Structure 1
Amino acid sequence: MKIYKIFRADEWAELQANGETRGAPIDISDGYIHFSTAQTVAETAAKYFAGIDGLVLLALEADSLDPLKWEPARAGVLFPHLYRNLRMDDILWDAPLPLVDGIHQFPDLT
């Protein structure tokens, strides 16, 4: 199953430059890296990244990430959380998330 991470341009650049990252400020604060599923990623973008241009969407294979835990978050929905640094070799693909009329445009996630 694919899971997704949204990064700001500088966070993505840091991961590319260093080969790994502790994540975005919220990830560092919470002690794990937050991910979304195909069903929740658009809501994540709208809630936490509203109006922010230059975002990058990263896709990862959940089954290859360890230790990944599925934990309740918004409205009790289970979200994947990674309890280690995110590494470049974890990334399946990346894609820009352009902002069009205030809404992030996602690639096909199926």
Structure 2
Amino acid sequence: MSFPQIVARLIDAGFESYMVDYRHRTTTYYRADGKSVALEMPVLTGEVAARFDAEAVAEQVRTAQENAADYTYEGFSRNVKRAGCGGYLVSFVGRRVVYFGRTGETHTEHFPQ
């Protein structure tokens, strides 16, 4: 599924956001009523680099948005981790994704119009 398809399904199921935590290997889905569900991620190769490179993260986002035939979430995750991304928060209500590094640096991507 594409990112817009995933977002539509999650919104239809009552979720307002989710957070990927590469270091803890979990994805947590949040509902507006305060309920949440945390799922363990499969083991992905690579560690989160110490230095956060916002431009490299943005480049990976652009690659994902192109929906290229060779795109995989595993490859995206490996590359953003290499760029120091420890995780990200997707807000459907706020229409943005905030990527964060190990020392609190962030990069924000707004949903396309």
Name the one structure among 1, 2 that helix-only ellipticity at 222 nm (-39500 (n - 2.57) for each DSSP H run of 4 or more, over all residues; to 500) of -8500 was derived from.
2
Using distance in nm of label points 7 Å out along Cα→Cβ at positions 59 and 75, single out the structure from 1, 2 with the greatest value.
1
Which of 1, 2 yields 14, 51, 32, 2 [P(r) over Cα pairs in 10 Å bins from 0, in percent, calculated]:
1
Which of the displayed structures (1, 2) returns the greatest value of relative contact order in percent (Cα under 8 Å, 6 or more apart) on calculation?
1
For structures 1, 2, calculate distance in nm of label points 7 Å out along Cα→Cβ at positions 3 and 35 and state which one comes out highest.
2
Tell me which structure, out of 1, 2, gives 3.9 once distance in nm of label points 7 Å out along Cα→Cβ at positions 11 and 51 is calculated.
2
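The numbers here are math on the coordinates, done by the rules we state, and not lab data. Remember, it's a predicted structure, so these values are computed and weren't measured experimentally. Cβ atoms are built from the backbone, for glycine too; each structure is taken alone.
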